[in-house]
Structure P
Amino acid sequence: MENKIFFTLCLFFLFNIISCIPDKSTKQTAAKVVKVAVVIQDPVVDGKRMHETFKTPGYSFAWHDPWKLTQEYEQALEEVSHGTIDYQITEIIDTHEYFTFLRKSGEMLSEQRVVELLQEPGWETLKTEGAGFDYKAFVEHFGFDKMRDEGKIHEVWVWTFPYGGMWESNMMGEGAFWLNSEPTPNVNCTDLLCVMGLNYERDLACALESYGHRFESVMMQVYGWWDYENKSSKQELTNWEKYAGYQKNYTKFNPEAVHIGNIHFPPNGEKDYDWKNPARVKTFADNWQHYPDIKEENPREIDCSEWGCNHLGYMKWWFSHIPHVEGINPGDKKLNNWWLYVVDYNAARQLEKQP
């Protein structure tokens, strides 16, 4: 009897010791420091900042404070990355230099000219001509290309006005690729530099959506483009295709449930920006906390109340499911922390090669 009790106690203690050993496959990675320079184009007009002065023609909503948005953006990205990304703002440049041009005439805009065009009824010139942005001149003027190669910054955020001519995100440097826009050529930096073009007419949700399109572009570089239509139901989807699967594009692969969705289409989405859709759908979303061990089992039924039926809620919900643990997926040989690809693509590719 005593031997049996002793054996039982041994098993009990052994079980508890084993259960306390951390699972290396799901251990959160240490925070990756990402240095960012912020440029704000928000001049003083009639004693107030531009964001306090102008309204969008036909609308009454107020524009947003880019200084406040900068803080909110940093905090939101760190939060939804589960602390694996540590954005550190190296400087905020309150600039009077502009790199926007009118597309038809080619006119480069000064600060005074920007104010004149925004004071024009209905923004007729801006709407008629359209606007572009000289990324090469921009990074060379501020020295961001050299700063990137010297490791002083990793990326740049620009808060600009409506019709500032910027893409949501743009990449430059050796090996630059599509980042929701064609890469900027002939820039003097060797390493990859991302420039985010953020419009303070819009709110934090829109800024996160811009980051989401950047995320999608990078992950398509890692895994290839989504190809739901050309794959048969028996073909294996990439983990990225699984992640982005929603009801309309995933049914033939698993009619039981879907996964997370993409930036425009939530799991129950029927059209772009369908964040308020009350339709109920089963999803494997909860299983992504166990990445890379993704199993299509035990789905849970949800509707838009899962993210508060609003834009900002869905952005945070979408990002919060992104894989963010250490190690390499033994199945596809990709990093288990997808954020690393987005904030420092070349460094992430090097990590894939480590034993």
Structure Q
Amino acid sequence: MTLLRLFSQRSCLPRPLGPVLQLTIAFFLILCGPRAVPAADNPKPPSSPVKLIFSHHSSGENWLADCNGRLGIALRNSNYFVSDTNYGWGPRDLDVGFDRIGDHTDLGHWYNWFAGPNRSRYTKALYAESGQHCDYSRLSQDPGGPNEIILFKSCFPNSNLGGKPTAKPPAGENPLRGQDAYSPYRKVGYAQGIYNDILQYFETRRDKLFVVITAPPLNPNETSAAQAANARAFNLWLVNEWLKDYPHSNVGVFDFYNVLTSNGGDPRTTDLGKARGNHHRWWAGALQHIHTVNRNVAAYPSGSDDSHPNRVGNRKATGEFVKVLNVLYHRWKAD
């Protein structure tokens, strides 16, 4: 029996409740009644296959490969049906020239993909793509329908960022829009502005989960201390500030950069599973992003003049990424 009915019984009150007392009791029920409890984060794979597409170039190709980072295998085993875009993929990039849109994955190019005047042309192809453009294992059966999860990543030249680490996004026009990683406008504030631009589109497509994979760090021989510090500042902004006021759960960030800036003592030794180091992972029952090693350059370079992450680094990233993705997926589905 509810309190409202209880107080309405003639055995308890000599006459029906007045409107003021009825409102008081109703207010009490709202305050003290059962409340929804937020669901705990869930690092388990989806219960049925989910279509995912990953836009990348060479470092992403290595990460996916069975003989290298084994990301394709890990995503397959977690019930994701993976497709990808690479060099030569997709419709012509009408914003740049005659190249394919898949050729252009630098920070400034994401404006064309998700915010520019031809974004409908590019995203239509992206959501419908179900092919493989490099070698990796995936689920044998396409579950059908469009891609639900969109992963996208720029390559390591984009970690050569100029400007100041404390820069803010521009209030007006952004000269980095549509530009490549060698543009004179590749600066921290302008890069932030690109991601603010595309976030406006993501908010209109809450039927998709968009996951930014940060650009990998550069070999210490291919960057300066100032540019490496700028890359650190920009990626920390993406993780901690970019989505702070965003009200939905259909956008996430995985800090590939941070994961690849600490190792177990040398580039051939991993610190996967270690308590200390630089990580972005599911740890002790919660998502964890930590940075205990003061290093802003590649900890797993493929060589002294090669910034591609090596197999050890890519497998560390795989070991940390998949459960982060599972958490982001379940958050999005519960949104």
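Here, each number is a calculation from the coordinates, and none is a lab measurement. Keep in mind the model is a prediction, meaning the values are calculated, not measured.
Suppose log10 I(q)/I(0) by the Debye sum over Cα atoms at q = 0.14, 0.18, 0.19, 0.28 Å⁻¹, for residues 174-237 alone works out to -0.58, -0.81, -0.85, -1.20; of P, Q, which structure was it derived from? Label of the originating structure: P.
Of the structures labelled P, Q, which one yields 18 when relative contact order in percent (Cα under 8 Å, 6 or more apart) is computed from its coordinates? It was calculated from structure Q.
When mean projected area of the Cα convex hull in nm² is calculated for each of structures P, Q, structure P comes out greatest.
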